[in-house]
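These notes open a run of structures that come right after.
Just so you know, all these numbers are worked out from the coordinates, no wet-lab data involved. Predicted model, so just to flag it, every value in this text is computed and none were measured. Cβ atoms are built from the backbone, for glycine too; each structure is taken alone.
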Structure 1
Amino acid sequence: MSRSEIFAGTFYLNAFLLFQVYLAKDGLSRIAYKVLVFFIILVIFIYLSVLTIIDFAYAVEPEEFLKDPEQELRARNISKNVRCLVCQNQSIDESSAPLAQDLRIIIRSKIKEGRTNKEIYKFLTDRYGDFVLLKPALKRNTIVLWIFPFVLLLLSLFLIYLHNKNSNKRLDDSS
């Protein structure tokens, strides 16, 4: 379980406690109710503050680090743009899956060989397909990925327009 999941769980627990205090407010004195609400809100605020400040731990093992800081930074930047094929919603920089570790090692070995970022991304997409990139390039075979959200947005706006038009027509007819 990651730190963010722990903080989110604790946040929801505190929100639940706040709701329970609200429901039990009739049985509490006014001062006790205000004190409880204040402390629960304070705890929620602290958790939210910590979440914004926290440096999320990445799954890169110490033995994976490159000796050259510039190369390591380059490897980390590439790893943040490559999808973990096991987790699918994480980059390989964040994932602790064995495949993600293997991909991080491959990226670092390619950097040591002197390959450019473009060559490394090409190697990964040739081997695993465009799905391996968190932000796939705009190509003929990925155009649907880029255009589909806008099509859905336009379709939903059109449906909302039709719904409102029909609702107004019904309201006018009933008047």
Structure 2
Amino acid sequence: MNPQEQALWYDYMAKKYGIPREHLVREFDKELSGANPMDSPLEIPDKMEVLFKYSLGQQSRFFRELRENRRILGARCPGCGKVYCPPRSHCPLCYIPTEWVPLAGTGAVVACTVQHYTTSAFIRKVPFICAYIRLDGSDFLLMANMEVEDVSKIHAGTRVEAVFREERHGAITDFYFRPVEGM
């Protein structure tokens, strides 16, 4: 292809697929300049969109409770008594089904890190804290985000409480944690 044809090709593909032109040039310059042999596989840009249903299986109630009732549930093993949050349908120690138990939504930070950059759409404020939190009544850690004004005040041992978003979708991002006031 001559340079004018290449420019038209790049413009067409950029518009059709929403791919930045400079990315197309980087990926397809060798192809469009004629450097690839005629018998080599031809690669072209394409876009694939797949819509599907995803089942949350035996964890479905946990996510429905977040969405519908603003409640965090754990899963207690009737054998050993351990409480899992995030919940598990079966105890991995006893190999028996667990039972749902409500958790207060309060707990303590066990470990945390400050994040100054994110690519996630659900993060509302940067910097933010990503923390491992042991909820009161749970024997295990829950990884969750914290939204706070001063990230330097969060450390292992900080008492926290869950805050539910107004708009909830039945996802782990339906809530975040903040420090318990007065602590």
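Which structure, out of 1, 2, was log10 I(q)/I(0) by the Debye sum over Cα atoms at q = 0.12, 0.14, 0.16, 0.19 Å⁻¹ derived from, given a value of -0.72, -0.82, -0.95, -1.22? Comparing all candidates, it corresponds to 2. Work out the source of -22500 here, i.e. which of 1, 2 gives that when helix-only ellipticity at 222 nm (-39500 (n - 2.57) for each DSSP H run of 4 or more, over all residues; to 500) is computed. This figure was derived from 1. With distance in nm of label points 7 Å out along Cα→Cβ at positions 46 and 150 computed over the structures 1, 2, the top value is the one for 2, the highest of the group. For distance in nm of label points 7 Å out along Cα→Cβ at positions 94 and 134, which of 1, 2 scores largest? Of structures 1, 2, the maximum of distance in nm of label points 7 Å out along Cα→Cβ at positions 94 and 134 occurs in 2.
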